[in-house]
Structure I
Amino acid sequence: MKKIKIAIITNGDFVDKYTYELAKWIKFNNKKFYFTNFISIPKKEKKYLNNNKILKKIFFYLIIFVENLILKFTKNHKDHLKKFNLKNIIKKKFQVHVTNNKSLNLEDIKYIENEKFDILIRSCTNILNEDLLRCPKFGIISFHHGDYSKYRGSPAGFWEVYYKEKNTGFVIQKLEKKLDYGKIILEGFLQTKSFFLYNQAELFKKSNFYIKKVLLDFHKNKKFYFIKKRDKGKIFETPRIINQIRYLFNTTKILIKKKIYNNNNFKIAYFNLKKINSPIIIKNSSKKFLADPFLIKHKNNNFCFAEEYDYIKKKGHLVCIDLNKKKNNQKIIINEKFHLSFPYVFNYNNKFFMCPDTSSISEIRLYECVNFPLKWKFYKTIKKNINSVDNIIFKSKGLWWLFTNVDQSKTGDFSHDLSIFYSKKSPLTNRWKSHSLNPIKINSLESRNAGFLFENKKMIRISQVQGFDNYGENINFHLIKTLTTTKYKEQLIKNKNFIKIKKNLNNVDIHHFSKIKNDVLVDFKSS
């Protein structure tokens, strides 16, 4: 198969961490891509700034300096602002020159044109002119970091934190001659983090994975597929000093609150829909919490399988609670050296199997029930080297389906990526095939699994809604309309029972839902 000829457009030899990582990845994939040089364009000269603009930029640089010191203590973003020499990867550089009227030299444009690039990747701050846009056969692709229907301009990732947006968007687009009128190839929405530079670092790192996906898809299909545009938002720039002061005040409060207040103190509520005003609250000790409850009915008895997280050991194990007994009788059923959660149970060949979250060892595992409900044993690993959580397995139209949430960028955030795998053989196989549309969704408001319902021959996927720096703020219900190996379509629907339950619990954060007939389990945050 023919290699795709690629070059990256930069503002010089030294580039940001994310461009450097992308260049390394393209170079490593030398069977698919031909990548031998990069194109350097002089950075556009800054216009004269008045005193007010100088002051606000100085003040903002101080915010960046302080927040970067905080990032130095994180695992993934210590080098967020560090520059790397691209010549360590690509020795050959083509320097574009600028004429007296500030346009690109026509001879340089001709040289780039004669190189017959398939794709150019914009990783510079310049607005590219029409002559350069026409050079590559399939165009120039570029990021827009921010939800373009709300926030265009800069600084990337700041205004979403300032306005406490639940998510921060990005698009990968093919550039057109009109500014901000690019053809959108892919868009995604990630949970907004607690402070600006952290949000930006997460945004850059995660979106970097998806431009790799775009390039791989192009290599396979030899063309881009475009999605429908939405309305454009207004253009933002460096915030005024008064906005920066407000931001500092609010962010300081948030960070202090995070330090002293545990935001994931979940409990379980057990409802009978005929007596919805009288739920049973399953409490936990101050050193533990209960979450991810799954309701299983066996021989006319109801059982709750859930995660019990131990704050001291800093890991979860799995418990079973007999809901027919009045006293709290939870018992540990699976306890490993690694973290366990989301104990999804399914039936196959008249046996119970469990597929819990075992992401901390980068596997998807199955456990077999030896003596229901308390005795379980490890059965097998069905997927290795996958960093994913909250697995759901079910059968539909002769195929077995595995819905899971993959951390593609390895940042420890599983909230935005929904992926599907399928098996023709059985759910016990280790030969699961990836859905052709993976990832199915890139959206922190709809992707992460929170349960699954079969009702009236309908399949309903339940998803978490992540809030602004708030895990598990709410849930959505999605009716699956189409599920094949090449297509997937779901529709948001309302659930009247959930609305009543949420009201009964004083509208607290709920992040999981399980139901059989008139019995419902949810977990909720409590103070």
Structure II
Amino acid sequence: MGEYSVRPLSKFSDLGQKRIAFYTDDHGQGGVAIYVDAMSCALARMGLDVTVVQSQADGPRQAMQQELGVKHRWLPYDTRKDANRTINNRQDAEEAYAAIRPDVLVFANCDPASHIAAKSVAIEQGIPFIVVEGYAYAAQEPTPAYAGCMQIAAEHYRQAKAVIAVSHDNLNLLHTYFGLPLGKGEVIHYGRPEEFFRPADPAVRASRRCELGMDSQDVLCLTVGRLEHVKGYDCLLGALEELRRMPVWTQLHFVWIGGGNLELEIRGWLEALAVSDHVHMLGQQSDLIPWYDASDLFILPSRFEGMPIAIMEAMAKGLPVIASAVGGIPEELGPTGRQLTSPVSDVAATVTEIVSTLEAWASDPELRRSAGQVSHARAREMFREDRMVDETLSVIERALLPRGDYVSKGLLCVRPDFCFPNMVPANPQGHPWPYLRSEIPHTWYHDSRAPGTGFVNRDEAQILFNTAQRFRGQRALEIGCWLGWSACHMALGGVLLDVIDPVLAQPDFLRSVQDSLRAAGVLDRVNLVGTASPGGVKDLAQSLNRRWSLFVIDYRLMRG
């Protein structure tokens, strides 16, 4: 479950009044289930109303979710065993939505065909939704049934408020094979909580290795993954067959964590190879951190992957990683670790590379240590849970914007609308200003007291806010603020703002701007000057000895 440093919910976000539902077909131990757990718990800690819709599960994750206030809506079937029902049965979604009344849905998919029926119902009921794809693969020759699902999924992507992929590889596949419109979709990498980034506990390390009958100089190789063909256990068995004949064998121990349909077959192979004393199959484990602490390196020779969470956990723990170059793994490892030939193209090459890498790493502790340090640094930069939560929250906030508003992906969003009680949507058609671009389907706002003059649009306001954040604590100058909408966003971004606008010399205008900035809590960091530029800029610079790091010129849309 882990720790998460809860960011305070901004008073300029209306998330606190919204109901957020995660709809997932992974209720087990997979990466999608871990993602849903991390997101639902983080949002619940912020005080948000969160419901998870999934098949019945009663593990430690669900217990922690309930303790934090996450609600559950149990689907009356096993989504992993009856995928057809997720495609065809609308009643399950209709009943869930009637009970939850969600303001936004987050579909956490194991596959682009996940939740076909539930998304269709969401579209018909007008519920905004986001799609998070945990895995996609190159479906060049799909079955007729799957091809039909792909066509429906393409329409769902067009209707979705946002589509999130966990790697750029997956995003490219969604564009190439699944009809995701070009220009739509963004990558948000998974992340892990701070406890995975802590140094290994020496006492835990010694205890777990003692349980396995290992000496302090032995090398423990960890694999975390379902006992299924896709995870490449046949490659590991092939490597064991070669390694057992080599001098390095006496140093090597292997821990394999996971359950699956190959368990009996794999145990049979281990007995046949006479290596069971060096390979420890531990089944499913709810707490992996002690085994990361006990291990010296990590191996995962998968055939297909999205963005394996186990790899980023191993990296966070400072383990060097050996993994096949498939799916999002090259993006995950970058220049760290050892990338293997894909078993799909050449199993023999994969096995040979595992053997040679283990032989080199087992005999050189300093090489393992330095490789692990680089791995840890990359994980801390890319795979922290707080980063994942913040980026996903920004997507959810965009999905909840009023109809017609738009904020570019990647931008943090604030909405100080309540500070501007006279700001209302306006009709740009027929406005005489030639640069208004009335054909663009963005909502255009103006002040009801001065209906011919507009504010910068929602996206432009967020650009100002996000830009100002890069200059937090520094001085900025805005020339022209009208009624303070743009100035408010810049001040919320953290700059110390001087504003020059001749309308501020009029008491009514000045009072209105002050009232709005006061309501936003930023009046004390804004200096309002009722004069014109460029003379006013020179005077201000000289009289207050001002030097500015950021300049903004706000040209208003004037009547006629």
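Since every read-out is calculated from the coordinates, none of them should be taken as a lab result. Computed from a predicted model, the values in this text were never measured in an experiment. Cβ atoms are built from the backbone, for glycine too; each structure is taken alone.
Before moving on, here are some points about what is shown:
- Test item: FRET efficiency 1/(1 + (r/R0)^6) of positions 270 and 510 (r between Cβ atoms, R0 = 30 Å, to 0.05) calculated as 0.00, pick one of I, II: II
- For FRET efficiency 1/(1 + (r/R0)^6) of positions 126 and 254 (r between Cβ atoms, R0 = 41 Å, to 0.05) computed as 0.20, the structure of I, II it came from: II
- Entry that produces 0.95 once FRET efficiency 1/(1 + (r/R0)^6) of positions 310 and 462 (r between Cβ atoms, R0 = 41 Å, to 0.05) is calculated, selected from I, II: I
- Comparison of I, II by mean count of other Cβ atoms within 10 Å over residues 86-93 - largest value held by: II
- Per Cα Rg over 2.2 N^0.38 Å, for residues 118-373 alone, the highest-valued of structures I, II: I
- Given 1.05 for Rg/Rh (Cα atoms, Kirkwood Rh), calculated: source structure among I, II: II
- Source structure (of I, II) for helix-only ellipticity at 222 nm (-39500 (n - 2.57) for each DSSP H run of 4 or more, over all residues; to 500), computed value -6500: I
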